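**Student:** There are structures below to look over.
No value in this document is a laboratory result; all are computed from the given coordinates. Since we're looking at a predicted model, the values are computed, not measured. Cβ atoms are built from the backbone, for glycine too; each structure is taken alone.
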Structure P
Amino acid sequence: MPDDSVVIQNGNKPGDPYMITVNCLDKLGLGCEICRIILDFGLNIKKGDVSTDGRWCYVVMWVFPQSSTPIVTWAKLKDRLWSVCPPYSNLIYLPSPKTPATSSYLMTLYCIGRTGLLHDVTQFLCECELYIERVKVMTTPDDRVLDVFIIKDHLELLNIKEKQEELCEQLRAVLGESCISCELKLVAPGPLYENLPCFSALSPSVTNELFRCELSENETHLQELSPDVMKLKKSIVTIDNALSSAHTLIQISCVDYKSFLYDITRALKGCNVQITYARFSAANKGQRELDVFVQHKNGEKILDPEKQASLCYCLKVELLHPLRVVISNRGPDTELLVANPLELSGMGRPRVFYDVTFALKTLGICIFSAEIETHSAVNREWEVFRFLLDENCNFDLSTMVDKNHIVDRVRRTLMGW
């Protein structure tokens, strides 16, 4: 594959967005993979242009780093984007070779508890491009913290013992006196991986709140704590087959948030719908407008009224409920839960754990324990992040006012508001 398949250019002047160009053979879900990688590097997509002739695609994205994001390694971003481009030889598509199993590692960290500790560890792992798959965080009676991470090394950066030891040494340097010990070892799928201790089952009320898909008329569930967002128009999705003889036009109007394009492309991929052309400009007064020309995977228009209605409903749900944030009581404790649907590939939304721990750190709330789980509900797989909050903070966790404030801050951080 030629080096110019992926090109990243600086803005013309300081403050201008970077321009990412991907020029390669097309495949179903390529736009979703590109958006996911861009999000994974902590970048917001300002505007974009996507076009394909059914065989070859050309994608241009204008992006800029989020304010809370560490320095982006653009060379690594280019490599990651290049890795999802379909291989070819003399312009003939070659099926992608089987991806070798990604190595998994068990990292055990024993620390002195403090506010923001979990976020500092998470930020370090993100900077090292290590994917956090499972987490178990426990606070001991003497205020020590035991963190157990299952991390995936997609880039095979830790394939020798010396690199594993180097990573632990770097993490100890980042955490300073807070770190008592750090161990990292390769683990194979098996009892240790599969039987990592987990929290109790979700209560029926919490399950209904997290995974419900019904769309109400006013949708206060999502935006009741964000009156400035409620002033904007609701999400609108329409389908038109009159404008093009070969493609179906989907017109989308929604509130702007940092991962809106990822949610749209993920939903279309899940419905076996392929984007042939799309263009969207920068947000206007907090609102996004997007026109997408699509076809079925088989190259046909979407003409069946039932399929049209199902696709519109699916997109509305994704745009109105991209992330679910709930706070509830679990016995005497206060638990914060965040859920998002998994892709067909089994991958979850990037940087959710990073954003939630960042929000709690800025609020000055210590995390007593935490875990990442997967759940099956409403005919799909979900990734659920569970945090037990330390009551020794500046908030009265027994009052709904303070609980709502925490939920609002976490949601705003996740949405980029």
Structure Q
Amino acid sequence: MTVTVFLGSLLAAMAVSMPIAFALLVCALALMLAQGSFDTTILSQKLIEGADNYVLMSIPFFIFAGELMNKGGMSQRIVRFALAMLGHVRGGLGLVAIFAAVVMAAISGSASADAAALGTLLIPMMRNAGYDVSRSAGLIAGGSVIAPCMPPSSALIIFGVIANVSIGKLFMATIFPGLLMGLSLVLTWLWVARRDQVKVFPRQPIGEVVKAGRDAVWALVMPFGIVGGMKFGIFTPTEAAVAACLYAMLVGLVVHRELKLRDIYPLLVSAAKTTAVIVFLIASALVSGWLITTSAVPQQIAELLKPFMDNPRLLMFVIMVLVVIIGTALDFAPTLMILTPVLMPIIRQAGIDPVYFGVLFIMNNAIGLITPPVGIVLNVLSGVSKVPMADVIRGSLPFLAAETFVLFLLVLFPELVMVPLRWLT
């Protein structure tokens, strides 16, 4: 009965195009009515408690840091450095896109932002060089979804808050899987583009490569500063976000001089608007999550999954398949907000490490960003590349398959997540 109320109210609210935050609150109200404990005071108190969390302070700072980096010219310098190194290789522009995507993932944490930036910079170059444009857009889409899977991803922070899991450990645990995703894209690109007759850029003199590297060094060292600072206990994730803002502001204003003082206010407004949406989503998810827990929904779902509870690897496989299916219909945020409070009690009951589950869960949701028919990143690339959506979907399929393979490889071999985590922490 409770599961029916939960799913029915949620789906009904979403069917009338209600924003996900309000849909979660409607779901919470329905659960309260089903329990016979309707009280708007409790609802408002839990909503405030959900937003009143110190860890959430890192979200606006990381978002603002990303805005400062893009406006300050860091993205363009990363692409120019990659071009200087790899432009002369056959298929080199694809390798440039992957390299830039991985570096920018460790800077911005936003798949849509990276897709828009890389698509705008690289797709015209790839089109002029004779690359298959739909495949090029698909590659950039695949590279962009690495961003939510690596620090400083807001998705990792949101999951950590809702699931009550260490943000620092999540950040450390996602580094190696994120690099594996990038490696899978490299191997797939070299395979699918091996026979393409494309223009190859002239090899750059070593002096030009060094110059491009010197221009990009301020952007390239930033991820190492964030990760290294947390590893060695210099600062917490929230303090790392503040440090990232100060660093990006100084580089943009003083070093690159592409960021002007008049630009800072609009960037602050943009970051504040994005933060407001995210924090309201988190607070709504925590309200519905609390009611889901008190309504024994996880226990009822655990009963459905009981045949798999004695085999954690098989349970993870089943959950990942379910999330892949759900990801074709729901966007990243709804899946994350709805399923985290439902699945976490089951994960803990089965003895699965919450950090390990978080890494795979976030990766699965990120892959959902390039899974048709919803695929937000596919829509972004279709817009910036002026390529029909159907062609972008077709071009992304090899890279979608490669990243899905990495996901299930991590299901089969949890050590690929846990061993690097132990070393980094």
Structure R
Amino acid sequence: AGLLGAWSASGRAARVRPLEALRDHAAGGTPMTRVRWIAGVVSVGGGLALAVASGSAGEDALVNDVLLAAMALIAGLTLLAPVVFPPLVRGFSWPISRPAVGMLAGRSAMTAVRRTAATAAPVLLTVGFTVLVTGMVRTTAAAYTAERAASTSAAAVLVPDGAPGLSDAALAAASAPGAITAPLPTTVYGDRPLSALGDGGLAGDEAAVAEWVARDHGWRKGDVVPLTFEDGSTVRLRIAAVPSGAPAEVLVSRDTVRAHDPSALTPEAYVSRPAGMVFPGARTVSVADRAAGDQAEEDRLVWLFTLLLVGVSAGYSGLAIVNTQVMAASARAREFAVLRLSGATRRQVTAAAAVEAALVTGIGAVLGLAVAVPALLGMRAGLAQKSGAAVPLVVPWPTVAAVVAACLVLAAGASTVFSGKTSFTLENAHSKPPTSANA
């Protein structure tokens, strides 16, 4: 990017005649070339097409399509900024056009379109990246919750309440009479410990063994194998099935587990009762709340990593924001001098620069939202298609607001400091008495 920028700027400078360069500087130039128009339109069109395509993309390509769509939209809007900015500047500056400082800030931003686009570009990138990454994380978490809620027809989930697990009494109270079907976890022992579940679909002398366990032990369907339970009893069970997607290494009847492991407890059970009911040592919660609770710790760690990623990227973007404001302020020394000679006070010059920086920051934030939201909508559509459930678009607005506020502080602060410094230097220069050399 640095090489391309230097090549473009040096080539443009070499083609411009001195008088044209002066006229270009005074009028703000014509920043939109034919190449820039084509590249900008193609980038925006490609980004929107990728955002739409991500709605039907496979699981592996979904994230890549979303990221590419956002990057294309960021590049396209940055290239088309001189066209997009003037109407946005007029709209944003209308509420502050009454005071002289506000009118001056708005007119200055509209006149120097190239400078406005350059100072807003890092804000656009920072806000767009923040909305995209945080929205992807939160929307994906919401999609998991929606998928699990849609995968069951149960009204609620029975969970322990002040107990290590669900007893048979709690299950009986929350279920229909004689309809306890919740799996009962335990451990059985062969040549090594094996995770087991008590399932109501098997007879007392039958077992189902996961395919990988049967392969490791050389077991086949119909074999009779000895398994030792928690109470030390060894029971010979006939292998009735060898499923490939078993939820545990060994499945046996629920009555067999209860007979040999009286302390076994069920971790949770789906019931037809409504959420909010309380039973002895148990309560019912909604399926969505239970799904969110299962991933709470993992979501917390992922969110901390996301905030770290956003903080690092915002830090680098903050350097770009300060740099562009410093360069813009230093290039406006003649403009500030004209304002001071026209009767504006140093405070008014500084305030106008700060208001213009805030105006440009607001426009960059709006464009940042504009590049991230289409990509997130495409991602939401893809997740909804994958999960078979309605997925909400979740954007953590407090985090986005904090990043926008940080951009505003950096932009307005840098602009205020360096415009004030320039104005102070000009004031001192005009207040010095002439010497014999410059008289």
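**Student:** If you rank structures P, Q, R by distance in nm of label points 7 Å out along Cα→Cβ at positions 265 and 321, which sits at the top with the largest value?
**Tutor:** Ranking P, Q, R on distance in nm of label points 7 Å out along Cα→Cβ at positions 265 and 321, first place is Q.
**Student:** Another question about this same structure. Rank structures P, Q, R by FRET efficiency 1/(1 + (r/R0)^6) of positions 241 and 313 (r between Cβ atoms, R0 = 41 Å, to 0.05) and report only the one at the top, that is, the highest.
**Tutor:** Between P, Q, R, the highest calculated value is found for P.
**Student:** Tell me which structure, out of P, Q, R, gives -25000 once helix-only ellipticity at 222 nm (-39500 (n - 2.57) for each DSSP H run of 4 or more, over all residues; to 500) is calculated.
**Tutor:** Q
**Student:** The value 0.75 for FRET efficiency 1/(1 + (r/R0)^6) of positions 121 and 209 (r between Cβ atoms, R0 = 35 Å, to 0.05) was derived from one model only; which of P, Q, R is it?
**Tutor:** Answer by label: P.
**Student:** Let me ask something additional. Tell me which of P, Q, R gives 21.7, 74 when you compute Rg and Dmax of the Cα atoms in Å.
**Tutor:** Q
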